[in-house]
Structure formats: C-alpha cells, structure tokens
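Colleague: I've put the structures underneath this note.
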Structure 1
Amino acid sequence: MDTFRPVADNLRNAEKLVFVTGAGISQESGIPTFRGKDGLWRKYDAMKLATIDAFYEDPKLVWEWYEERRQNILAAKPNPGHVAIAELERHKQVHVLTQNVDGLHQRAGSKLVYELHGSIITIKCTVCDFKDKITSSLSELPPLCKCGNILRPDVVWFGEPLPQDVWQDAMLQASSCDVMIVVGTSLAVSPANLLPVYAKQNGATIIEVNPEETPMSSSMDLSLRSSAAKALPELISIVSK
C-alpha cells in the first residue's frame, strides 16, 4: 500500500479507472516485448514482418513468424498484473485500453477491453468479410480462406490506421476517467501516446507503472519503478476500503 500512498485518496475516491497497457505487462507472462533491450524489433526487421507490403511479398515468411508468436501467446497465462486489473472490476468501473494483441486481459477476466492494435488470435480474410478467433495451430502457411484468398492476422501493421471504432471508444474512456494507470508501455507509438493527454484534460490523476523510466515519466502524477505483477495487486487493498 505504501507504493501508492501519494495518490491513495485519489484511487479510493475514483469512480472510473482506465488502464493503458503495453508489452511490459505481458512480458511477465513470458511474451517478449518489442522495444526493450531484448525486444523483438532488435532481432527482426519490422518492415519485413509487419507491413502489408511485406505480407504480400512473402506471406509464408510473415505467417511463420506470427504463428510462432501465436503459439507462444496461447501457451502463456495471465500474470498477477492482469488478474489484479480484472479483480478491480469488483470495486470500480474499469476500462482497459491495450496496445497488446495477446488477449491476456480477457483471459484474466477483464470485461471492458479495447484492443487498439487488434488481436493476434483473430484471423481475417484479405478480401472477404471472414473474421474469427482461431486458437488451434495452423497446419498450412499461409492459411487460406474458404473464398480462396489468403488469411492474415487481425493486427494493425505499420502504416495501417487503428480500428476507428475502437480508437473512438478509447478516446472517450480516456477523456472521462478519474484515474489513468499507464502500465508497461513507454507510449512511443502514436496515437496511443495521446491517451494520457485526454485524461489530463479531464483532470484525471495519471500513474505510471514501469520498471524503466519513459519519456512520459516526468509528466506523471506518480511514476513507479516497479513491475505490473508486483505493483498492481496492491491497488485492490486500497480501492476496496
């Protein structure tokens, strides 16, 4: 409880909490980050794996990488950070705006999750309207739709816009929260880095939980150098009083 002492009253009095989460919270479930010291983008060329042009140039190569990530994600389990966020719904109105595509928030029990960058578990057709969650391994790469065209992961690649309905909802939640907790993300990617700005304009308290300092640390009301799995369970004892 001492961790959050400077903003404990804000947390107790808050009616609505919004979490903005990134790869750091899922790293503790064994899912690699992208921009950390061992991040995936340091090992792979994003332009060869995460753009629509790269996909059409070599769909098998892109799918081999995504299928390996899918299997890693499907084998992972929510950690105490994910579970704590879901548990907080028993005490407060909680919305989760996540840059992650792994679905771990939903598996932990969170109900109101907005996936800003899509879902790696969901696969969609490049031509027709087919879209479905597929949790089994894919026997053929690249997988084909019943219409005969190539299927792709339902994730946002570089150069693609965020799903506009999800983004509009995310802006609304950020603009109407009492407390925003930014977890495991440096918010280096636009437009997600605007979410704390919308919250601050509403007078919200902004808390950062990240083992490393980020470019936004200095603008936070409270910046905690801690992991999500360690810090977030403490919130339950505060807001449940």
Structure 2
Amino acid sequence: MPKLLLIDDDPALTELLSVYLDELGHKVHRAQNGDEGLRAFFALQPDLVILDVTMPQRDGWQTLERIRELASTPVIMLTARNEEASVLRGFATGADDYVTKPFSFAELAARIRSVLGRVPGHADKDVAPPTLQHGDLVVDITTRRVWRQRELLHLTPTEFKLLVALMQQADEVLTPQDLVRIVWGEQYLDDVGYVRRYIWHLRKKIELNPARPCYIHNEHGFGYRFFAADPQPGEEVEDSEAY
C-alpha cells in the first residue's frame, strides 16, 4: 500500500481527498504546513508527497527545496497558481508533476499512478538490462543510481526515467511526443512543452557543460538523440532553445 503525504493548509480539501485516496488503496498522512510536513516526511518516509505551494510558516517552494536536499521522493505540487513561470519553477526545484486547482480527484489519482510508475518497486519490472553505459555515464536501473566519471549524480524519479528512456534508445531520434508517452503516459500528450525544460534540467546534471552537450543532442525540428560524443564547436544550446 503506497504511503502518501499530503501537505496542505486547507483542512476541508485534505479530509475529502484523503478519504478518496484511501478508498483507492493508498495510505494517506496529512500535514497542515511546511514545518509539520517536513517532520512527517522524515518520520514516515512516504512513497510520494502531494505538496501545496501557498502555506503559512514555510511555503511549498521552501519545503520542496528541503526535501530535495536529502531525498528524491516523488513530489506533486498542488496549487491554485497556473502561470507558466510558477509551473517551471516547480520543475526546476525538483517537482515531478504539477496540478492546479480546481482539479478533479480522479485526475490527481491518475497523476499519482503515473508518477509512482516511474519509481522502482512501484512500476512493472523492466526487461531492459540492469546497467546502461555510454561514455563516462553509467546508469544502474535496479538501484536507480547514475554516475558520471565515478561521481554519483542525484536525479529526481522523472529525470531518471527520462534519462533511461533516452539511453535505451540511443542513436535514435525521439520526438517530444515519444518521450511523453514513455515517461509520463498518454494522458500527458497535451503537455509536450515541458519536455524541453526537463531536458535542460537533466542536461545540467549529467553534462559537464550543458550548453555544449555530449550526451543529449538536439535534432532540430524533430526531437532529441542520445549518444556519447566529445564536445563539438559551434553555437551553444540555450535553456530556452526548442528542439
């Protein structure tokens, strides 16, 4: 039974949502603010966190930053803010998904299933080999660890699944739609715009110089291709550059 931690200062919402998720087979724990949520997080070690942005004492951004300092536990941001800048801030801080209020409980439940499906132990077993290696980059699928030149890298569950998807189909061009289907699922096909941002954040973690990538390469007008290569001269890749 997956353990969920719901951190939100709206008691009416959290009570109703907890009942709904309990009926779906989740064990839900609740906290009313960021400080209480962090104490519960370290005590319970949940499988997934549902985190509101606007809260007293410690807001969702500060809470997420603290969680990411010590853990890669999946986090879904839950907020009334739907501006693109707010969404991108959530992804940049390490959120795995972002749901804006008002939302249906069924939609949130679907996103919970999708995010948990990216985490080893919750997803179906992969038939792929347990270790992938290209150049100095090594990925252990079983332990979900990534090394570059023997340095352990810290990826979120979504970043890890995106990297594995690219590495498992190395030398092939994957469109944003391809990556959404593999990493997020069919229900996210309307959100392909976020793939570019996830690629950029992943590059910042695995590339020595994200502006001159050696692993994840743009195929302009098509998508992305993964292969290990030496840095190439030419124009640098900007974080705002589309594929």
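Colleague: I have 3.3 for distance in nm of label points 7 Å out along Cα→Cβ at positions 2 and 202, calculated from one of the structures 1, 2. Which structure is it?
Modeller: Working: 1: 3.3; 2: 2.1.
Structure 1 accounts for this read-out.
Colleague: Taking 12 as the value of relative contact order in percent (Cα under 8 Å, 6 or more apart) derived from one of the structures shown (1, 2), identify that structure. Walk me through the numbers on the way to the answer.
Modeller: Working: 1: 27; 2: 12.
It traces back to 2.
Colleague: Something else now. With helix-only ellipticity at 222 nm (-39500 (n - 2.57) for each DSSP H run of 4 or more, over all residues; to 500) derived from the coordinates and found to be -11000, which of 1, 2 does the value describe? Mind dumping the intermediate values first?
Modeller: Working: 1: -8500; 2: -11000.
Derived from 2, not from the others.
Colleague: Here distance in nm of label points 7 Å out along Cα→Cβ at positions 74 and 138 was calculated and came to 2.8; which of the structures 1, 2 was it taken from?
Modeller: On the way: 1: 1.1; 2: 2.8.
So the calculation was done on 2.
Colleague: State the single structure among 1, 2 that was used to calculate distance in nm of label points 7 Å out along Cα→Cβ at positions 10 and 186, giving 2.4.
Modeller: Working: 1: 2.4; 2: 3.0.
Going label by label, the one that fits is 1.
Throughout, read-outs are computed from the coordinates displayed, never taken from laboratory work. Not measured: the values here are computed from a predicted model. Cβ atoms are built from the backbone, for glycine too; each structure is taken alone.
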